[in-house]
Each structure stands twice: as structure tokens, then as C-alpha cells.
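Just so it is clear, none of the values below were taken in a lab; they were calculated from the coordinates. Computed from a predicted structure; not experimentally measured. Cβ atoms are built from the backbone, for glycine too; each structure is taken alone.
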Structure P
Amino acid sequence: MSDHLQGMLFAGIGGQPAVDDHLADTELRLCTLNIGSPNPARAQRLADWLAASGSNALVLTEVQAGPACDLIRTTLDAHGYLLQATPGWRDQRFHTLTATKGFQIDTITPAPFDPRITAVDLTSMGGTVRLVGVYAPTNGMTPASSHRRRAFQEQFTTYVKDILHPRLHITGDLNVIEPGHQPHLPSFEDHDYAFYQRLIDLGLHDAYRHDQPDGTDHSWISPRFGSQRLDHAFVRDTTTLTSCTYDHAPRLEQLTDHSALLLATGLPG
């Protein structure tokens, strides 16, 4: 890590103010984005967008080992972010990457069971947030896909029960939609909706739906398969939740095929 860059300021985008290390004492500003396994040219554009996002925490999903994602890592490192991925990520097709700025970062125990998941405690003067990033298996609309998703969902729910924390945040591309999603998408099955509901039953709240009860955003747009809100943030404590929105610029600018989820929550200490 380049120590002389730790205090570096960088311009915000989308109305977000610039970020410095001291922001983490008062606010978690989280950006979650499926980066879609980029090639090197797209990776550089993505890295630049992420570095200018005004976020002090990033959760990146559909990350692949290789030169393109190494470029993203190098860029974020140069901007003073601490990077965290689960051991074994280089040997898997996909993994999830967490990058934070201004926090002390500690891997929680027990260790996550799959490189698609990262789980860390982020500590600052504002206290500790437990951040879990996840890239759940894609809905391939086949019996084999359904079996993989169901097994992952059940295993992940058990894992969450073991790591519950007063300031637990779970975010990423969960590849499920909420009950009552519009448009109705028959390709999702009962176990997908049950997975969403089990997270709610554990005392978590869909941050977007809490912030925008009538919101109609979708994070992945498909004329063929139907527009879907696949990228989520679930939080246990909503009392300090400031906002939860989607920034569609990454998708519209063809940086990736997903919109970014932006969440802000206060850290009162």
C-alpha cells in the first residue's frame, strides 16, 4: 500500500462530495457494483469511475482473477483503499472484492465458505460495521441452476445467522428479486423469494425498499428476460440510514451491465 496516498482527496461524482480518511468516523458511504468480468480497456474506465465515486467502501461482484481486475486493484490501491478478498479467490471463476478507505479492516471469523463472499469488520471512531459482500449464483433458468442457487442460499442463510451483528450490512448481486417485484418474472422460483424473506426474518431490512417504499429502479435491464432489481443492500439497523439509491451511470455508460447501488449510513459512535 502506498502510505503517502492514504490521505489523498479525490473528486466525487453524481453529487457525492469528496472523500477523505476522516469521513469513516461519521459515515459509511457504500458503493456496490457488479463489474461484469471486464476486459482491460473497460477495467480502466471502471477503476476511474470507482475511484471518483465518493465512496469509502466498495463491494465489487463478478470479479475474475487476471490482468483486467488486477488493474482495478492497482488503481484502488493507489487511491488509498485497503483491499480484501477471501483466500482462494485466484483459484475460482468468480469472487467478490471489498475495498475500504479510512477504516481499520479485520476479517471476521469463521472465515467465509466461498470466494463469492467477503466478510469484514470495518472500524473507525464511529464504531464497527460488519460488511458482507456477496455474489450469488446466477439464475440460469435450468434445473441445475436452480439447485446451485438453492444450495448457496441455504448455506449463506446459515452463515449469516452465525455472524449477526448490530450493524450488519449485507450487499451485492444476490441474483434474487423481492416478492411482488414488477414486472413479474416467472423465471424466479419459490426458493428465491424464500431466501429474500429469510434475510428479512433475521432482522435485516431491504435498505432501498426502506428508503424508497415506492421506488421502481432496476439494477439490470433485459428486454428478453425482464428488467430486474438483483443488486441489494440489507441492513440490520435503519435508524442511521441516510439514503439508498441506484446510480445508473455505469450501465448507461457501458462500464458494466449493472447499475451501482449507493448507500449512506451515519456512524454515531
Structure Q
Amino acid sequence: MHISTTTSSQSKLLAEQRRRKVTDLLEQKGQVTVRDLVERFGISAVTARGDLDALAADGSVIRSHGGAVRRLEASQDYPLRLKEILHRGEKMKIGRAAAELVQANEVVILDSGTTTAEVARQIKARKIQNVTVITNALNIASELMDASGISVILIGGLLRPVSCSFVGPQAENMLKEFHADRLFLGVDGFDLDIGPSTPDVFEAQLNGLMVQVSKEVNVVADSSKLGRRSVSRIGAVEKVHRLVTDNRAPEEFTSTLRKKGIEVLIG
């Protein structure tokens, strides 16, 4: 019995040491795959997944398909390719629910981001006719360029490579000439006191203008964004008409929004 207990303690210690090394590796590389851990530590895929699940459970990392990425801070600007692998399932559901709101003959603004890109894919899949999409995002324009029944207006300006989006005075001047029925706004944080926010000040300024020229404002954000604050405020909570999120959204957060007269749609 004594040998068994000692062996168990040693195994636990080895696992903790390995997981600390995994965390260090994530800090250096930003993301790791199960295969990376199998090769680096000489462990089985099952053990590697167990390590990543344990680290995700205590909030140290975020699990992604086939691996994990380091926990993201709302105040930091991360590349689109990194954001694309996070909360993929939730974003697909949010995209479907948001796209269901779009009707024929509407003008829609799609802000830059991976969740709004999913909204674009779902609008395209629905084959809605005579829809005009205004966007400042290259990836969204590319997604919709061959969609029948959809006209795309790409807002130009200063290109932000990290988000594949255009911002700045030129983008704002162009946007002022338009009016939209619905805005789908991707955010890095949505706080009950300060409202939606994003890391880049130029992006926030353009987003604020999108809010002004739209009849209806829909924030599309997975539950990890709720209750978080980023650097640049986009606008007041009261400017938002609807939040489209996933079923992990905190009940306290969604009920407070509803009390403020803001609809909450769960994808």
C-alpha cells in the first residue's frame, strides 16, 4: 500500500511538472497540438489530451481542435488565424442564428472578425436574394464575392494586417455615405457598464460610426467575451438592440441585458 501511494504521488508530481512545461511552451509559441506534446514529452495522445483538458479546466489555456492556445487577453490584438481556431463550434451556431435575422432586400453591415465571418458564411448558405453587405473586412468580402443575390461594398482605408480590416478617416468618410438595416458587430469585450469594446482605437471609431448608421445593432460574441473589457470603447450598452451568443453565457449577464430591454438570442 505504501509503494502504491508513493507511486501515485510521483505520477501526480510528474504530471504537474509536465503541465507547467506545456504552459511555458504555450507562452512561447502561442499554440500547441496534441502531436507536439506526444513528440516532445514521449507520452500518449490520451495523456496529452488529458493534460490540455486539465489546464483548460483551471483556465490556464483554451482548448482548440487538436490542441490548445494560450489564454487571450481582451486588451490584446491577436491575428485572425489564431482567433479562427477558438470557440469554433460556438461561432458557427452564433453565425447561423444571426443569419436567420437577415431578410431579402436588406442592407447589412458586417464588422471585421471571425464571428462576423461566420455570419457571412451562413448568409451565403441561406441564399437570400437582394442583400447588400457593407464590410471593412477583406476576408468577409472574399467569402461573399461569388455569392449569388448578394452585393458587396468594401470600405477602404488603412489596412490592419492583424485583422484583415480597413480603418481610418478614409473608411469613416466612406461609411458616412451609407445607411444599414442591421449591423453585426464582433467585439473583444462586452461589459454591462461600458458596453462593447475592442483593442484598436481606429477599429473602435469605425465601429462607433457603424452603430450610428444602422437601424439595428446586433453584437455577435461567444460567452468568453461577456463581462470583459478591452482598451477602446465602441459605444454605450443602450445602443445595442440584441446580443447573439452561445448557451454558456452567464445567466446573470443575460438577465441584466434583458432588463435593459436588450434581446438575447442563443445560438
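Descriptive notes on the structure:
- Given 3.4 for distance in nm of label points 7 Å out along Cα→Cβ at positions 42 and 154, calculated: source structure among P, Q: P
- Among candidates P, Q, the computation of log10 I(q)/I(0) by the Debye sum over Cα atoms at q = 0.07, 0.08, 0.16, 0.17 Å⁻¹ that gave -0.22, -0.28, -1.29, -1.49 used structure P.
- Given 20 for relative contact order in percent (Cα under 8 Å, 6 or more apart), calculated: source structure among P, Q: P
- If helix-only ellipticity at 222 nm (-39500 (n - 2.57) for each DSSP H run of 4 or more, over all residues; to 500) is computed and equals -7500, the structure in P, Q: P
- Which of P, Q leads on distance in nm of label points 7 Å out along Cα→Cβ at positions 114 and 170, largest value: Q
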